[in-house]
1. Taking distance in nm of label points 7 Å out along Cα→Cβ at positions 128 and 144 as the criterion, which structure among P, Q has the greatest value?
2. Starting from the value -8000: which structure in P, Q was helix-only ellipticity at 222 nm (-39500 (n - 2.57) for each DSSP H run of 4 or more, over all residues; to 500) calculated from?
3. Where does the value 11 come from, among P, Q, when relative contact order in percent (Cα under 8 Å, 6 or more apart) is the thing being computed?
4. Quick check on the output: 5.5 is distance in nm of label points 7 Å out along Cα→Cβ at positions 112 and 344, derived from one of P, Q. Which one produced it?
5. Of the structures P, Q, report the one carrying the highest value of volume of the Cα convex hull per residue in Å³.
6. P, Q: which one has log10 I(q)/I(0) by the Debye sum over Cα atoms at q = 0.30 Å⁻¹, for residues 384-423 alone, as calculated, at -0.94?
Structure P
Amino acid sequence: MIHLIPHLIDDVARRDPRREAVRFLDRALSYVELSTRANGLAHCLVAQGVCRREPVGIYLDKSLEVPLAMYGIMKAGAAFVPLDPSAPAGRTAGVIADSGIRRLLSADTMRRRLDAVLEAGADIASVVGIEAGTLAVPSIGWAEVCNAAADAPPRRTIVDSDLAYIIYTSGSTGKPKGIMHTHHSGLSFARWAVSEYGLGEHDRLSNHAPLHFDLSIFDYFAGALAGAATSIIPEEHARVPASYSALLAEQRVTVLFAVPFALIQLLHHGALEQRDLSALRWAVFGGEPFPLPQLRALIEALPHVRFDNMYGPAETNGVTHYTVGSLRADQESIPIGRLSANAEALVVDGADQPVAPGEVGELLIRSATMMQGYWRRPDLDAAAFFRRPVGGSHADVFYRSGDLVRVDDDGMFHFVGRKDRQVKVRGYRVELDEVEAALAAHPAVAEAGAVTIPDGAASQCIAAALRLRDGASARAREIARHARGRLPWYAVPARLEIRAELPRTSTGKIDRRALRAELMAATAIPTTQAG
């Protein structure tokens, strides 16, 4: 009976032990190898004192060690916390401190970055994956872990409501927030995805997203539930569309899930006409709207592929989807689809009252795939959840998505925009307030305004304007360097301008609508994007 996420790989290992579970270029692990090595890692973590529900960090580039770390941590009864390997050391140290991580899984290739994280103040008790004696803290290498493979995991009582993983995302206060998912919510999403997309043991999924990006949950959990193989796409291939498409063809990938930006790059730079992608049957996208001109062109380039728009914040996983059919010439957008069978939605106004059919309101979601809450942030929980009284002391709990939607006569949900300043950049969630806080933390900056503008590649980038303190002096490049030390690469403004004054509303606040128009009209703003 599958009621915990690690049971996914154990079940296939019993039925078909030699079936390939994960591949990274020319290296692969079968389901039985992944299961037994994860058991050994779990025993190792328990011996180090890891407790049930304890957050354990994963600080790894894409590799076969990533799924091994995930399943090993969960088999120990703990929760895995993916850390962005490209994030500034100070930001990573901050996430480690916020989550209370004391044990970390990493690799020898990460040593310089890990040294920088430790120097930034991370308080780590031990590290798995780095050769013993080479760090300032106790460590054990992967070879020793793999040699400790075991037929069974440690004896620990774990139930489906226990914490399985925490994914950190941008926070409006400048502090990232941890989204807590249980075994139940993760498995519920996997079951929905397998059912909706008809995933089976002959499928091969393409893991394009890094682990700290919630899209990767589809590849690992739904793939394992289906008994499918998952190909982990190295970053050097993911960033070069022609290399990515060549790998999709070579490994006969049947299902890929990526953000629209990645698919648009495949369209324009992936040499699709030179690739045999006949095995590909689903191209699922999500995270941000897909510009229709590019979507039309991609459908024409891959006419045998079914394209699907999946919607769901990291707090709820996927809850709606829409399979793209014929697109009208005058059509400007596509729906985010209908609700899954195991979800309920409310569309409400600012007073939490239902809006009339066809009117725009905020989408509230109640689903089996929904998060448990935010890690150690009861203040965020209070704001994020809406409780609808059922009777007595009972209530249905809905997540306030912050997304503005309308529902058409066919029951389709259409995304209209946001009610706050959260944006998507290449599929990543960014709070513009966090960007402004990072820029304003520079000693020369009095205030900052950040907006999104088109980047010329059918996506968005962040642009910002700054006003310096009286008597202060600083250059845009210096402030951009400061921001790169505090923000992930995708949140660093690609365009930065220092101004004597910023546009104001009648109440004296920064007029961000006017600022956006001005920045879009500007032609010679220095580009400062990194990553």
Structure Q
Amino acid sequence: MTEPARHPEVQPSASEMRLVIAASSAGTVFEWYDFFIYGTLGAILSKTFFPTGNATLEMLLFWLVFAVGFGFRPLGAILFGYLGDKLGRKYTFLVTVTLMGIATAGVGLIPSAASIGLWAPAIVILLRILQGLALGGEYGGAAIYVAEHSPFERRGYFTSYIQASVVGGFVLSLIVVLGCKAAMSAETWADWGWRVPFLLSILLLAISLWMRFKLSESPVFQAMKEEGELAGNPFVESFTYPGNKKRIFVALFGIAAGLTTIWYTAMFSGLSFIKTTMRIEDTTAEILVGIAAFLGMGFYLYFGHLSDRIGRKKPIVIGYALTLLLLFPTYWFMGSTMAEQTSRIVLAGPDCSYSAFAPKQTTACGKLMGDLTGAGIGYDLSDAPRPYLEIDGKSVNLTALDWNDAKARKAQIEERSGIKLFSAEKVKPSLGQSLAIIAALLVLMALSGATYGPVAALLAEMFPAKVRYSSMSFPYHIGTGYFGGFLPFIAALIVAKTGNPYSGLWYTWVVVLIAFLVGAWGLKGGLPREFSDDHS
């Protein structure tokens, strides 16, 4: 079976194609803005909704709830994929963007845990679930809608705007946060001003709906509807259609899992690394990452265009291979730009283990691990018969340290070492350091662009049109939802247990290695082609 033939009268004109791309991309930007604004404001939200007195635990709980939204994306893919294949592409992603906008604005209205107790995190979790369901339907709808309107020879380029729009949502979240922080005092921002970016989702929702209501249905879906070729049960048929199980496997492990871990390592892990390990002032860190992300969007468009000329497989597989080679060196280079600002810490003890979900650690070494990790301070860890702490070559006397009060203990360590380890102000990098950090982030963005830019066109061409929405959305959102969504939590947990700020990168490296092997094996090479049972 090949794609339904397009009727000449439904071929979009150049102006109609611009509207398709603009409306689909704008909606995707707004929807990902809604999703990312939660991650961008992690430092404030973790204390507002998950106060435990343990900075490391607060952040781990925050990232775990962040991951909850991703965890529900596959369910959203099933639900909205079914509706998209049965009722049409257009109206399905109208519903998803509405649900996302309402859920995001709701986060800005939740009272703090100090006001309503456990109800606060419970409501946050509920709204994150709704966001995850909405996002599970958004990407497939927007990507397929643009792909099914695009001239075949430019499909990779046109659909790459959807990929770049994901980054655009992240950039927009940073711009809004920075703008709000600049427009109000630090006290106002910390008190209630952080809620404004969430509430702005209502305005973005209105703009998105206005643009998407102007769109017509996909010509491919219209042709299938006219010819009576719509699937009876798209989700079930996604797994019964000949050859689709292998295609879904490859889409999950060879495409979605790899590209999303690279993207989150480039942006979210990069932002966290710059703020904590490199001790760069928050606003400056957000500006640096925002500049890199904005410039990096060009890579997505370039590699989408390139895939029209050389095929979809080459940029993706080569991007995976380069990521395996460059991931650690790029982060090491980035960290070295501010190496003089960090202290060398050696921590040892008889029981140096860290329990991620314990409000308080039970061992002396575990408590010191929590103190250091919560402050974003890396350290070298080893066994010793008694607790031992060394800062910049100087042993710190741990006798009679206050093991029951973390705040007092940190003050004692600073006093005895003569180093402001926990209370030191964050720094602003020089121009040269800033350019070096942006350059490192752009390397990561180029790797992300190579593996992400061609993907919407590739996925659209991998699956039969009658079950395309369901078939591509389900593996895509399992891959991005579980492998990518849990990345910040898993990486933070690895760092907390090892003390090495680079150790969380091993999670990304292993997932990308799997994606490289599966992609090299399962993706078809050669120039792009429409779906056909003969070669897909």
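None of the figures in this text is laboratory data; all of them are computed from the coordinates on show. Bear in mind the structure is a predicted one, so any value in this text is a computation, not a measurement. Cβ atoms are built from the backbone, for glycine too; each structure is taken alone.
1. Top value of distance in nm of label points 7 Å out along Cα→Cβ at positions 128 and 144, among P, Q, belongs to structure Q.
2. Numbers: P: -8000; Q: -21500.
Source structure for this number: P.
3. Among P, Q, the structure yielding 11 for relative contact order in percent (Cα under 8 Å, 6 or more apart) is P.
4. Of the options listed, only P reproduces it.
5. Details: P: 165; Q: 144.
Across P, Q, volume of the Cα convex hull per residue in Å³ peaks for P.
6. Values: P: -0.94; Q: -1.14.
Source structure for this number: P.
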